[in-house]
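Values in this text are rule-based calculations from the coordinates and carry no lab data. Here the structure is a predicted model, which is why all the values come from computation and not from measurement. Cβ atoms are built from the backbone, for glycine too; each structure is taken alone.
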Structure I
Amino acid sequence: MEEIRTPIFEQTELFVRSVGEESDIVQKEMYTFEDKGGRSITLRPEGTAPIVRAFLENSFVNRGFQQRYYYIGPMFRYEKPQSGRLRQFHQVGFEIFGSESPGADLETILAVDNFLKRLGLTKYTIHLNSIGCPECRKNYREALREYYGKHLNDLCDDCKRRYETNILRLLDCKIDHELALNAPKSTDYLCEPCREHYEKLKDYLNEFEIKYVEDHTLVRGLDYYTRTVFEVRHEGLGAQNAIAGGGRYDGLFSDLGGGTVPALGFAGGIERIVLALKAEGIEVPRKNVHYIYVATIGEDAFKEGMKLAMELRKKGLNVDVDIMNRNLSGQLKHADRLGAKYVVIVGDEELEKGVVVLRNLETGDQVEIDKEFAIEYIFEKASKE
């Protein structure tokens, strides 16, 4: 799997074509500006469309399939700030290009589930649905139109507009949620290939003992989704309880001018995941592996300590050096706050003896090491942790 990074801003047209002109993101939430060249640009509200754009522009198709990418970075949406909903937020995501197999859907959901479990989270539920392909959605849209047509006067203003422009969005409305619960189910209108794909995915999930809830109101907020959609909701977060979600977008490549490339992925909201960890009382341990703090006393000792730190860094160790002219006690306290496992102490006395002192902050044990052998000794000691 490779990391991929895309620009913070893209041409506005990218999101209008991919996310959907009638989606809430495009209609209400995008930060859109005109640059000095008169071009319309938008701060990215989500990560998938920019990755597909980069994939096409750089001819990554020539690498063959399947391809996997992950990303992490800031996204921007103009929303009313509240707990779990920020105007600048961060997402971590995972995309698979090239496979139409339900096995790829399984792998994506397994990746989400494993990621959350490794963090220690338990109080979440995976919601699952299939919204079919463009062909079988035609009949489904008509069924929704007939159903909601009987309730037009009861709909909120946004849903009255969506009824005319993008009727699937009515299922996603928080105000008219009760109506959505009794609406026709997309799974009842799936064509045979889409039905086989969905049933096979559920078989896989059951085989791997992944618990899920079938939710026929789940459509997600992006128009590029096809077939599988899923969302992970945490019980401790109130209204903004979706901590991750994703699905298939088999038509997005062709929508953006590429060929037919089956694809799917997910994104997790980092801030919401942090809130979920807090709700469950989970403290993520700080990664202390190979962390060394060099404490120095005096000018000559500082230069010697900096040389030692540079050599240790060349070996791949995470090394910090005091540059605040603290006394030794202050440096040791700072090293402890940073989570260092070892402190290397260099002072005038050590320089005269040609040694450095290595102290284990967890046990308090320390040992003098001949300067000639200090680099190898410290590296070996730290690498065993």
Structure II
Amino acid sequence: MSASQLSPAPVAPIMSARRVSLMAAMFVAMGPIGIALYTPAMPAIVEALGTSSGMVKLTLTLYFAGFACAQLIVGPLSDALGRRPVIMAFLGLFVVASLFALIAQSIETLMAARLAQGIGASSGVAIARAVVRDLFEGEESSQIMNTIGIILAIAPALSPTIGGFMVTLFGWRSIFVLMSVIAVIVVLITRRFLHETVVADRSRLNIGALFRSYGTLLGNRHFMASSLTISGSNGAIYAQATILPFILIDELGFSSAEFGLAMIMQSGSLFVAAIIIRQLMKRHSADRLVAPGLGLIVVASLMFLTLLFREPSLIGVMGPVAIYVFGIAAVMPARSTAALAPFPSMAGAASSLMGFLQMGAGLVAGSVAALFGDPVTPLAVLIPLLGLLACLSYAVYWTRPA
């Protein structure tokens, strides 16, 4: 009998890598869409609702808070109940919250709606990564994470531009109509094309077991170093979302539409970087690209620091933003795969905690930024601090890699 007859045939995953990449990218994109469509409208909302810029910034902070904290629940819920029902339920919440934001007549109502939107969008990141971990490992997982990055770059690249023009042409409420339509489309696609990737086990709905899982992850050097590398790098995107509208629109005098066009420098850089990283990964392991990516983050951080000594300009602000996100594209695939790899039995919880730490870094930085009297100083100080967190965490990882 031949060796091939003795060896079992490899079991093909229930969904192809291409389908998983496309589905996961859609899920992950819901969070940034809820930010990128919204940010061009923030100055208009200040005037329309007769409130202050600080209160409108708080609506974005609450979105981040819902997004970050709800991930701690979404992942374990999907471990216990299945990926499909959980993401469909949370995206349904996103739709309802978008409709409440559409009809909001006060800043308080808008705050509540934005918090609920963040909770609904949180399912995307946690479940997308969990689905990838359910079906793929190693370099194949890193390739899928990179593909997600390519597709993910398109939505934030177009969203500020679309949001800016919609605010100009139809008013700020129109962006919530678009958010609702996008979420409904994603729900319908999910129902049709997403296969369940985990066996539901309601016994996992156990608070004690959940705390033990998170305790295991928080005490794991490998997981924490990888996750904090991601937090310091990718968290900067979320922190910048609370700062850039007020620099470009209030300080530099851009219109909402011009702000949207300027933001293409960020998402366009992420898109180009993801394409380049994909080609490099055909010849090099994803791990070898992390250090160069962090090098770009260091360069961008030093450029941000110079804003303390000079007047802001479009290139002076968006140039380092573009370089920073180019570095993120090199860091994310390998570090995301590395963080989740040792935990196949708790992929949902691991993905949730990683997402919480990532969003938490952006939430803390964004909240601190709101305390400054001007928006330029926090950009110059807080983003480099996040870059430092990423570099130090990666150094800790290599003192004793898994």
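Summary table below
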| item | result |
| --- | --- |
| Relative contact order in percent (Cα under 8 Å, 6 or more apart) - structure with the largest value, from I, II | II |
| Source structure (of I, II) for Kirkwood radius over Cα pairs in Å, for residues 277-332 alone, computed value 13.1 | I |
| Distance in nm of label points 7 Å out along Cα→Cβ at positions 133 and 245 from the coordinates reads 2.5; which among I, II | I |
| For mean count of other Cβ atoms within 10 Å over residues 101-108 computed as 19.8, the structure of I, II it came from | I |
| With helix-only ellipticity at 222 nm (-39500 (n - 2.57) for each DSSP H run of 4 or more, over all residues; to 500) derived as -10500, matching label from I, II | I |
| At a computed 0.97 (Rg/Rh (Cα atoms, Kirkwood Rh)), which of I, II | II |
| Structures I, II, by FRET efficiency 1/(1 + (r/R0)^6) of positions 165 and 349 (r between Cβ atoms, R0 = 35 Å, to 0.05): label with the highest value | II |
